[in-house]
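Before anything else, here is the set of structures, which you'll find just below.
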Structure 1
Amino acid sequence: MAESLPSSVYATFKQTAEAHPQNSFLCVPSRPDRAYAPDGLELSYGAVALIVDDLVARYRAAGYGLGHRVGLLLEMRPEFFFHYLALNALGCGIVPINPDYRHDEMLYQMQHSEADLIVGVPHRVADLKAVARERSEKPLPVFDCTALPEIFPPAQTKVRSGSIGHDTECTLLYTSGTTGRPKGCILTNLYALTAGACYRDLGGRLTVKPGEDRFYNPLPLFHMNHAMVTASCAMLTANCLILTERFSPTRWWQEVAQTRATIIHYLGIVPPLLLNQPVSHDEKQHRVRFGLGAGVEPQLHKTFEDRFGFPLVEVWGMTETGRIFADCHDPREIDTRAFGRPLPGFEAMVAGPDGNELPRGQEGELVVRHSAADPRRGFFSGYLKNDKATAEAWAGGWFHTGDVVRQSDSGMLYFVDRMKNI
């Protein structure tokens with residue numbers, strides 16, 4: 001698969017923008033009380049390419065390139081993609097910042113990542129500047145995404161030698177850190193494009209139509225689901241990303257209908273909250289063909305599909321894996337916690353405490369890899385500054401997910417629980 005993929009996320013975007021400049025790439029639903037784009041916004045691939053290439057020139061003039069990282073606190077705004085793609089074109093990595101982070105959390109992330117610059121939304125610039133003042137290792141310029149300087153300050157370090165390609169760092173995503181400080185997952189261009197291509201190629205109930213689909217994904221851009229899997233899939237298929245803000249059950253159907261969404265993404269909390277809403281006119285006006293997500297309660301699965309008229313397809317994935325498994329081929333097992341079968345290039349095994357494969361039907365840890373010959377291909381490249389944790393995660397040549405699952409004789413995988421919860 002990798003051999004047929006473009007060299008970078010930017011190269012993928014540029015290829016699509018040249019082939020389909022009029023196709024919609026970014027859509028923002030209208031919302032009168034929002035500080036930006038209150039009437040909504042729709043930008044084509046061609047329009048975004050002009051914005052991105054202007055930023056490329058400005059970053060390049062300031063000396064940014066391979067080896068640099070830029071923090072982005074841009075919420076769900078189109079500016080996230082303007083800067084992400086421009087920086088990717090130059091071989092820079094981005095460090096998405098959770099907008100809910102407070103001072104100490106942002107300080108840790110900026111110290112650990114050694115970011116060279118931050119671009120943020122206007123109402124967080126003061127907070128980011130406070131972080132920059134406290135980080136003493138090297139200067140950390142902070143800029144308002146709505147008031148960028150004509151000339152960025154020169155990069156503090158020289159560009160690393162080398163060429164931009166599949167192995168170039170694309171994004172540094174931080175895990176939740178439920179057992180300590182968040183770990184920085186180094187994600188490459190190959191990771192991002194492999195994740196998007198996996199989504200593109202799943203088929204069945206998750207068949208993506210090139211140039212026709214519009215993804216309504218309320219999950220944040222500092223998570224792999226949206227920024228890596230969905231965004232890369234959209235660029236590979238010349239499709240549109242709808243950038244809504246936080247999930248709102250009262251706005252959901254209105255926005256889905258207004259933006260002509262054909263695909264929605266969800267987490268387990270979404271279906272019950274939507275089912276609890278009174279029947280509305282908007283819920284009957286949508287064009288959605290399927291939903292992709294994880295965690296819907298089996299007892300609600302059929303109820304949701306019957307009321308709203310499209311399948312919810314359960315998937316499994318992690319920041320470290322990029323690719324996803326999906327229960328997307330009929331007959332689906334919606335009355336269980338099934339999440340699909342292993343795929344070529346994304347192998348799975350249910351392992352016991354000794355690391356050996358367990359018999360079918362027994363519960364054990366889900367471990368995954370690309371293949372025996374090249375187990376880490378397309379996965380994260382490691383945890384930044386934590387070789388020990390990386391080595392532990394890959395013990396025995398398989399990535400240890402920490403999820404307890406079982407596998408049926410047909411190969412179907414079923415989620416049971418997180419290991420730390422048992």
Structure 2
Amino acid sequence: MSARPPLMLLIHACAAVLAAVSLAVTHRTGLEERPTALAFGLLVTIGELSRWTGARVREAAPLGAAGAMSYALLGEDAGQPTHHGVTQVVAVVLAAALIGSVPHIACGRGPVLDHLARRVLTVGFAAVCFQPLYNRGAFGEWRGPAYALLLLALLALTALCDAVLAAALAHSRTRWPFGPLLRDELHALLGIGSAVCATGAVMALAVAVVGLWALPVFSLPLLLTQLSFKRYAAVRTTYRQTITSLARATEIAGYTPAGHARRVAALSRAVGRDLGLTRPELTVLEYAALMHDIGQLSLVDPVPAGATAGLPTAEQRRIALLGGAVVRQTGVDAAVAVVVERQADPYREQPLAARIVRAVNAYDEKARDAGPGGPLTALEELRLATAGDYAPEVVESLARVLARDCLTLPAAG
């Protein structure tokens with residue numbers, strides 16, 4: 001097993017130290033307001049048990065996150081001041097998250113260590129920002145809307161902290177550029193992240209007034225939101241499976257080798273990541289790469305091995321335009337059709353996604369069945385053709401991806 005990257009190791013180590021100190025202090029001093037701690041612990045556990053691991057979402061356990069944040073920012077319980085500190089907040093949330101993660105660990109689902117490290121550090125950050133000052137009476141004059149805005153501001157800072165941690169862990173795990181990863185995390189805050197922050201603030205405010213009965217009441221809207229996101233993700237998954245099946249039409253008909261579209265899509269997505277494309281742009285790129293050869297169905301006689309890179313330019317453009325017309329009929333995003341249509345244009349006139357698909361498609365065609373030296377030979381041919389056929393920045397990005405990830409072409413089929 002390869003060693004963990006230094007940045008990931010540092011984040012995990014910081015979370016482990018904070019968790020160990022919090023558990024030790026809480027064990028020595030005991031739990032303050034035991035019913036409150038148990039209620040919030042149960043809420044976090046339920047949230048972790050319902051954690052969503054089947055889709056690309058920013059926050060897999062929104063209910064658990066909201067419960068943890070509300071406990072970190074809890075100042076009163078039914079009008080009575082609370083006295084739990086930072087270490088108790090971290091200890092309760094950690095224990096609840098561990099209990100809720102047992103089924104996920106048993107099933108081998110998801111990066112549990114990353115998830116727990118983020119949860120511990122973000123909850124610790126929120127608690128450090130709030131609990132010491134509250135227990136010293138620093139917020140005694142903050143009432144009404146001002147107090148609510150204070151909680152929202154602290155939650156916004158915590159969300160930013162979590163976004164940085166998530167991007168750093170993803171960067172360490174995948175070696176993708178940090179900037180685009182952070183941009184995607186910040187963009188995702190506008191979705192489920194904003195719902196988590198709002199629910200966490202409302203829970204803390206409601207418990208301060210009416211007590212622990214507020215927890216189940218204000219958990220329901222977030223659970224319904226999570227259910228809606230799951231349904232939306234299921235639709236997106238079905239949509240992608242439909243596109244993948246459509247892309248295989250050229251393989252089934254014998255126009256392209258088996259697995260060609262999937263290889264081009266996977267490598268195009270990696271190159272797009274390296275070049276800093278956003279998540280929506282990567283989706284368009286992936287769909288276009290899957291269907292880039294769909295226009296070959298218009299040919300009377302298949303091109304040998306489906307290699308269109310060696311065809312005359314006019315024929316390449318005709319196939320690309322026909323492919324774009326087919327894509328438009330499927331109801332896919334029009335941006336996907338544009339990429340498919342323009343993949344045969346001069347690269348200086350192409351959008352970036354079309355440049356990527358063109359270069360990666362040519363690489364796969366040249367490297368396929370060329371023996372052990374095929375990938376290097378294909379890459380060198382692309383570099384020699386950057387003067388007129390392929391975008392230099394895309395070819396160099398492709399070289400970085402191949403070198404960094406040690407990618408090899410899978411066997412056909």
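Values quoted throughout were computed directly from the atomic coordinates according to the rules given, and no laboratory measurement underlies them. Remember, predicted model here, so these are calculated numbers, not experimental data. Cβ atoms are built from the backbone, for glycine too; each structure is taken alone.
Out of 1, 2, which one gives 1.09 for Rg/Rh (Cα atoms, Kirkwood Rh) as computed from the coordinates? Computing Rg/Rh (Cα atoms, Kirkwood Rh) on every structure in 1, 2 gives 1.09 only for 2. As an exercise: distance in nm of label points 7 Å out along Cα→Cβ at positions 83 and 363, calculated from one structure in 1, 2, equals 4.4. Which structure is it? Answer by label: 1.
Among the shown structures 1, 2, from which was the value -23000 of helix-only ellipticity at 222 nm (-39500 (n - 2.57) for each DSSP H run of 4 or more, over all residues; to 500) calculated? Checking each candidate, the match is 2.
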